[in-house]
Structure formats: C-alpha cells, structure tokens
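Participant: Dropping the structures in below, format is structure tokens.
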Structure 1
Amino acid sequence: MENKIKVSVLMLVYNQEKYIDEAIRSVVLQQASFPFELIIGNDASSDHTIDHCKAWKEKYPDKIVLLDNTENLGLARNFIHTYEQAKGEYIAICEGDDFWTDRRKLQIQADFMDVHKEYSMCFHRVVNYFEADGSKSLSNGGQKAVVTIRDIALCNTITNVSVFYRRGLFGSLPEWMDQVTSYDFIMHMLNAQHGDVYYMKRVMAVYRKLGTSIWTGGGHQKRSMISMKNRDLLISYFKERNQEIYDILRLANARNCFNLILYLNSEHREAEIPAFKERMHQYMPEWSDADVLRETNDLRHLSKRPPLLKRFLTACRRTVSKAIPLQRIR
C-alpha cells in the first residue's frame with residue numbers, strides 16, 4: 001500500500017539561483033519517520049533557477065514535485081497553484097531564499113501537532129540574516145508560548161519559514177486569494193480562526209533578509225500599502241464571522257493610514273495626504289478629534305529613537321553577530 005504523505009513543503013521560487021540549492025537541500029535532507037513531499041513552484045524564472053531545481057528533482061524524484069510555470073503568475077497565483085497540489089496532512093513553508101537548519105524540524109513539529117489537536121499551527125524561532133552586511137539576530141524575543149488569532153491580528157510575529165499548519169482547516173482557499181500582496185499573514189489568519197498557535201523556542205531556520213524581497217526591500221510606504229491591502233481583504237472576510245477581529249483589523253488599517261499621513265508630511269508630500277485622511281475615517285468613522293489627537297501622541301511616542309546606550313549595545317551585537325557562522329544542514 002502506498003505511503004500517505006504526512007507533510008507537504010511548499011517552496012515558491014523566482015530568480016533565486018544563488019540560494020535555491022541551500023533551500024532545497026535543507027528540505028530533502030530532513031530526517032523524518034514519515035513520507036513528505038517538496039513542491040517547488042518555479043514562477044517562470046529568467047535565470048538558471050529551474051536548472052538547479054531539475055537537478056535536485058533528478059536526484060530525489062520521489063520526494064520532489066516540480067511545477068515549472070511557463071508564464072509568470074505572480075506571488076499570489078503561484079502560491080495558489082502550488083498549494084493546490086499539496087497532498088499532506090500538514091503544510092510547511094520554505095521559500096527559495098530561506099533555509100532550514102535542523103534536520104528534525106519536520107519531525108518535531110509533526111509530533112507536536114499530532115499530540116496537540118487543539119492547535120491550528122505551530123512556529124519556531126529563526127535566525128534573521130541580513131545579507132547586506134552579514135549581521136544576524138534572533139527572532140521572537142519575549143514571545144509568549146500560545147498565540148491567538150487576536151494576537152496575530154494585532155501584530156504578526158510568525159516568520160513564514162517557521163510555520164507548520166494543518167491543511168484544509170478552513171476549506172478551499174478564498175476566491176479573493178489571487179488579490180493578496182503577500183500570502184503568509186492571510187494564511188495565518190485563516191488558520192488561526194480554527195485554533196490557537198503554539199510557539200517553539202528552538203531555532204530551526206534562517207530567514208534571509210534581502211533588499212530585493214517584496215517586504216524587506218520595500219520602503220515605508222510600500223510596506224504600509226501591502227499591509228493595508230491584505231487587511232482590506234481580511235476585513236471583508238471577518239466582517240460577518242468575527243466582530244472582534246473585524247474591529248481590530250480596521251483599527252490597524254486606520255493607524256496605518258495615520259502613520260502614512262505623518263510620513264508624507266515629513267517628506268513634504270502634502271498633496272497625497274487628503275486621500276489617506278479620507279481613507280482613515282472610512283476605517284474608523286467613530287473617531288473623534290480627541291481620538292485622532294490620542295493616536296498622534298501615541299505614534300510620536302513610539303517613533304522616538306531609543307536611548308543612546310541601547311542603540312550602542314544593538315550596534316555592538318550586530319557587529320559581533322557577523323563573526324558567528326550560520327548553521328547549515330549538510
């Protein structure tokens with residue numbers, strides 16, 4: 001009898017020939033007591049990424065499913081196409097420029113989820129690697145063990161390369177999924193409505209911070225617009241499903257607008273401000289002048305530079321971290 005796939009690992013790739021070998025290696029060399037598959041969604045890369053993927057496919061034909069798009073679908077549609085091929089009970093993510101550092105990552109997360117049926121997902125600590133200067137940091141400092149959908153709606157602390165969730169909790173992907181600007185926050189929210197999320201302190205992956213990535217490489221306004229677009233879709237989704245989450249999401253987008261207003265003002269781009277003021281009041285029509293003043297004061301407090309000593313210690317840690325080698329699976 002054919003072994004049933006336990007975990008489907010999704011790897012979306014586009015022009016990542018420099019990193020793809022390490023990403024694939026870290027997945028196929030996982031030590032697990034169950035069958036797992038790696039589904040690579042190559043989105044019509046114009047470099048030699050596909051050649052690297054084909055070489056790995058030849059070496060591990062029973063473990064790798066290679067989807068080679070003949071046309072560029074874009075991030076959202078490539079995710080949908082790749083996700084829909086998954087056969088596993090669970091889903092794990094490893095993008096083409098990230099990699100795992102623990103051979104037992106899949107085993108550890110699957111074992112936990114098998115026992116703890118009450119959780120919809122689990123995730124773990126990662127090393128943030130800033131390739132521009134070679135510095136590193138650890139994610140999720142002070143992270144609490146159990147995370148709720150309310151926590152994620154307020155602030156998403158889940159690094160995508162660490163996530164592990166049950167497939168099909170919410171049924172099929174929403175019809176609006178092809179409109180998302182980044183899929184990780186959307187998937188976390190869709191899954192977390194069906195159970196809390198557990199955090200593991202063990203470091204098991206590297207999240208590579210690149211200047212060319214959609215999120216890390218974007219400026220202040222671009223990141224804000226990405227967040228707002230995704231929350232807009234979730235606001236519509238949760239409006240009739242969960243009033244508390246609906247309110248949190250629209251408040252977050254109103255604050256995003258307000259943040260952008262202050263940013264545009266500092267950049268002397270006053271002509272763009274009225275549109276965001278109108279949008280802010282659409283999200284939070286109940287805000288009074290006192291509420292706006294409170295938000296102004298809160299934002300100014302949060303945007304203050306940290307004390308000199310703290311900045312000095314942070315700079316020292318970044319410098320020292322450059323000498324610490326990244327752990328890798330060989």
Structure 2
Amino acid sequence: MKIAGTAGQNAAEVQDPKLLIPSLLAAVNGVIRGKEPVVRDALTAILAGGHLLLEDVPGVGKTTLGRAIAAALGCSFRRIQFTSDLLPSDILGVNIFVEESARFEFQPGPIFANVVLADEINRTTPKTQSSLLEAMSEGQVSIDNETRALPDPFIVIATQNAQDFHGTYALPESQLDRFMMRLRLGYPDGDVEREVLRSRARRNPVEDLMPVATVAQLTSLQAAVDDIRVNDVVLDYVMALVDASRQSPHLELGVSTRGALALQRAARARALLEGRDYVIPDDVKSLAVAVLGHRVQTPGAHDGLVRGRHEAEQVITQLVNQIEVPI
C-alpha cells in the first residue's frame with residue numbers, strides 16, 4: 001500500500017508550494033523515525049538548492065534518508081553505487097558509435113536526473129570523485145569537448161562512511177566545499193529503534209512513500225528563498241562568524257566566501273521552512289556547524305581524518321557560543 005505524503009491533498013492541487021513544506025517534513029519523518037532535527041536540516045539544504053553530504057557509520061539510515069527525500073520530492077531520481085572500479089564515464093555518460101547511423105550518439109549516464117544519490121562516495125577513486133565537481137558547481141557536464149546541461153533542479157545527496165575505514169578515499173577540500181551541509185544521523189533512541197525493528201519486519205517504508213511535491217513546486221520553493229529578507233544585522237553576524245574562523249588559532253583554514261554565501265542561503269531556506277519571510281540570527285546559529293564544519297581545517301586533520309573533522313566542528317561550535325548573537 002502506498003503512503004500518501006500529503007494529508008488527503010494531491011500535490012498538483014496545492015496552489016501555494018509553501019503549503020507543502022509541513023507535508024514534506026511529515027513524509028520524510030515518517031520514514032526516518034526520531035531524527036526530526038536532521039530531516040529539518042536536510043530539507044533546508046534542498047530548499048536552498050544545495051547539495052547534501054550524509055556522513056556516519058554504516059547502517060544508521062543515510063541511504064534511506066536520501067531515498068526518502070527523493071521520493072517525497074517527486075523528481076527524477078537515480079542512485080549511483082560508488083565502488084573502486086567506477087569510472088567517470090559510468091557517471092556522466094559516453095559517446096557510442098552507432099553503425100546504422102554512422103555517427104556517434106550520446107548515452108547519458110545516471111547523473112542526468114533531478115536528484116542523484118551518490119552512495120558511499122568515498123569508496124571510489126579521486127579521479128571519479130572529481131567528475132562531479134563541474135556538475136555540482138555549474139549544473140552541467142563536459143564530455144568530449146561538448147557541454148551538456150543537467151536537469152533543473154539538480155541535487156546531489158551523497159553518503160559516506162568514516163574516511164578512516166579500509167578501502168576509502170578522502171574527499172578533497174574542493175569537493176567538500178561543494179556540499180552545502182554535512183550531516184550525521186547517529187544511532188536512534190532505544191524506543192525509536194525498537195519501533196523500527198517492529199515496523200520493518202517485512203518492508204522498508206520508503207518503498208511506499210508517495211511524492212508530496214512536483215518538480216515545478218520544488219523549483220518554486222527554491223526560487224522563494226531568494227525573496228527571504230536578510231537584515232544587515234544578520235549579515236554582520238554571518239561575517240563575524242566567518243572572520244572569527246579566519247582569525248582562530250585553532251584553524252589552519254578558515255571559512256571561504258563560498259562558505260559565507262552558503263550559510264546565508266541556508267539561513268534564508270530555514271526561514272522559509274519556518275514560515276517566515278525574514279532571517280533571524282537563530283537561523284544562522286542553528287546551521288553554522290552543518291554548513292561551516294566541513295569547510296575549515298584544523299592541524300588535527302593531518303593526523304587523523306575523523307579526529308580532524310570532529311575538532312573542526314568543535315571549533316565552529318565554540319565560535320558560535322563565543323560570538324554575541326544580535327537582537
């Protein structure tokens with residue numbers, strides 16, 4: 001039996017796409033139990049038009065969350081299982097010579113979809129990882145000296161296990177910077193996990209999730225983020241966080257201008273998610289670690305990738321706690 005995402009309301013019948021936000025949250029939360037803050041952050045990144053990196057130990061629901069978001073959005077969806085022998089052409093596509101027509105014809109790869117789930121992205125080689133850079137930055141790919149536009153909207157939801165595991169390749173800073181947010185799910189609470197064990201004895205609920213929105217509605221929601229107002233006081237708060245990261249003695253690499261823009265865009269999307277047409281400082285504060293934590297680098301990053309990531313997020317958390325939040 002298919003589970004409707006909206007409460008008795010067809011997505012095509014909704015005139016104002018903003019009215020679909022509660023249904024989107026409810027649909028994904030119905031699959032990912034007990035992780036409402038993570039789901040909220042994930043949908044914030046999607047509304048902001050950003051890419052999402054889900055990082056955690058195996059088996060906590062990273063892939064399920066990516067699939068649930070894609071199913072609820074009602075967009076075209078492709079999943080790519082990243083392995084060590086995956087080639088860039090396996091992702092982007094390739095020109096194949098067709099004897100009947102005596103010419104080359106392009107066979108598009110799985111990247112030509114609105115939502116692409118890059119599962120275990122750090123299990124493939126750096127060369128294959130880098131094939132996503134142009135797509136994530138510009139919404140296009142270049143193959144055999146020809147540029148091809150990707151569907152709009154285009155969103156990459158990538159998952160990865162801890163990079164210290166055997167057979168993985170750390171994502172370079174340039175690629176990490178393309179992800180708007182990096183999120184972790186963590187283990188569920190005992191009561192929630194018990195209910196998951198009871199309810200998923202036969203079938204994963206993501207298989208029954210019906211679309212909540214259409215491609216046009218998602219595009220309208222992302223465009224609505226541009227209309228969210230950002231007061232100069234909030235901009236000063238964003239810049240204070242960015243400057244503090246660059247001046248911190250605990251960081252070798254501070255937040256870039258792209259990171260500052262990402263934090264502002266994410267804060268606008270969070271305001272839209274909360275039903276406001278203006279950003280408040282708490283929007284910035286609540287998203288700072290998820291948006292900035294993977295864009296800075298500590299000296300510990302050279303000794304251990306996992307330890308370095310945790311230290312970077314701790315430094316951002318300390319900066320957020322130290323800088324006065326404007327009223």
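Participant: Out of 1, 2, which structure matches 15.5 when mean count of other Cβ atoms within 10 Å over residues 104-111 is calculated? Walk me through the numbers on the way to the answer.
Facilitator: Values: 1: 20.5; 2: 15.5.
The read-out comes from structure 2.
Participant: Which one of 1, 2 has relative contact order in percent (Cα under 8 Å, 6 or more apart), as calculated from the coordinates, equal to 19?
Facilitator: Computed on structure 1.
Participant: Moving on. One of 1, 2 was used to calculate distance in nm of label points 7 Å out along Cα→Cβ at positions 136 and 224, giving 2.8; which?
Facilitator: On the way: 1: 3.5; 2: 2.8.
Value 2.8 for distance in nm of label points 7 Å out along Cα→Cβ at positions 136 and 224 corresponds to 2 out of 1, 2.
Participant: Which structure, out of 1, 2, was mean count of other Cβ atoms within 10 Å over residues 128-135 derived from, given a value of 14.6? List each step's numbers first, then the result.
Facilitator: Working: 1: 14.6; 2: 19.8.
Label of the originating structure: 1.
Participant: Thinking of 1, 2, which structure, once FRET efficiency 1/(1 + (r/R0)^6) of positions 48 and 144 (r between Cβ atoms, R0 = 35 Å, to 0.05) is computed, gives back 0.20?
Facilitator: 1
Read the figures in this text as sums done on the coordinates, not as results from a lab. Since the model is a prediction, treat every value here as computed from it, not as a measurement. Cβ atoms are built from the backbone, for glycine too; each structure is taken alone.
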